[in-house]
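Novice: Several structures are given next for inspection.
Values in this text are rule-based calculations from the coordinates and carry no lab data. Computed from a prediction, not measured in an experiment: that's the story for all the values here. Cβ atoms are built from the backbone, for glycine too; each structure is taken alone.
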Structure I
């Protein structure tokens, strides 16, 4: 049985190229992969990085939904400490409505940026990640009607739209500690072997 292969594309900026060129390459790649046995294409989030055009995966995924019919599309990932969990849930539930059954939300607990850029993003920082992840999960489960927000929940009366099928939720990991956290939360795991070569075995055991 052949393994299901996926691609992680940061929309690299090669010499002489513009961001429009980089995004066009990503869109062309998705079209070439679609319906040809590839499992998924994930796009990345980078800030203050001159080598990559990918800074807003939710925007690029929206464009990719209109260029593909079969390929799963995901974020590798959304750096949750930079954002409101409510807004992330809304964005990815909207993407799921555009491409039902094909959206994968990969979240990371780092900011994906240098300290000054992280501060400019106005997020609460990585220390708030566990609480933010729990809120994101609760809102998406509520939006899918799988687990409605209970009485007394801190977000009671605040609902994510559009309601309906929710995207698949994954956690990005580059260490055994984050892999263990993903397992404890019941999330799917994407291990960044390119960041921590040789650590996958320990991470999977911890997961």
Structure II
């Protein structure tokens, strides 16, 4: 049975540290880079709700939220989480993930996923790691598929979007037996980013 405790992970200039209230200003700045809260298919906080966003993340009993930090500058550049943690079946999901607009389409997402997947499979001993996204978030679906996750299916009429509409949720997963190949693939993808950017 897995046990998911707070941990700080670092790789390739990216540090994942447990989300805390001292990240409020940095998270607000990251969200403002591209005004990401205007996208109805994301959960990015509006500037005035950033503290509430952090408090809500910390209050969820089956979630371990991280601040994504640029290790060279200590700037917060986004957030990600383990969530829907099911110790009895050795399962976690990775989600609530977003990055400042200027860090999108860089090595950041691949590096974060490699950190989180490595910790989940190699340290925690997970049997499966799930990922999910909005049915209209095509960029997220493409990013998840690029990682090597397999599409499990679509849960229809599954959750509320920020604008009050109801979304379908696209579910993906990576099994423990698939992890070695996925890990090799992620390292290959990182080599494609010239100079690590």
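Novice: Between structures I, II, where is distance in nm of label points 7 Å out along Cα→Cβ at positions 11 and 147 highest?
Specialist: Greatest value across I, II: structure I.
Novice: Give the label, chosen from I, II, of the structure having the highest value of mean count of other Cβ atoms within 10 Å over residues 27-34.
Specialist: The maximum falls on structure II.
Novice: Using mean count of other Cβ atoms within 10 Å over residues 51-58 for the comparison, can you identify which of I, II gives the largest number? Please list the in-between numbers first.
Specialist: Numbers: I: 19.5; II: 16.0.
Going through I, II one by one, mean count of other Cβ atoms within 10 Å over residues 51-58 peaks for structure I.
Novice: Can you tell which of I, II yields 16 when relative contact order in percent (Cα under 8 Å, 6 or more apart) is derived from it?
Specialist: Label of the originating structure: I.
Novice: Right, another one. Work out FRET efficiency 1/(1 + (r/R0)^6) of positions 107 and 163 (r between Cβ atoms, R0 = 35 Å, to 0.05) for each of structures I, II, then name the structure with the largest result.
Specialist: Structure I comes out on top.
Novice: Another question, then. Work out the source of 17.7 here, i.e. which of I, II gives that when Kirkwood radius over Cα pairs in Å is computed.
Specialist: Among I, II, the structure yielding 17.7 for Kirkwood radius over Cα pairs in Å is I.
Novice: Additional query: To which of I, II does the computed value -8000 (helix-only ellipticity at 222 nm (-39500 (n - 2.57) for each DSSP H run of 4 or more, over all residues; to 500)) belong? Intermediate values should be presented prior to the final figure.
Specialist: Numbers: I: -11000; II: -8000.
It traces back to II.
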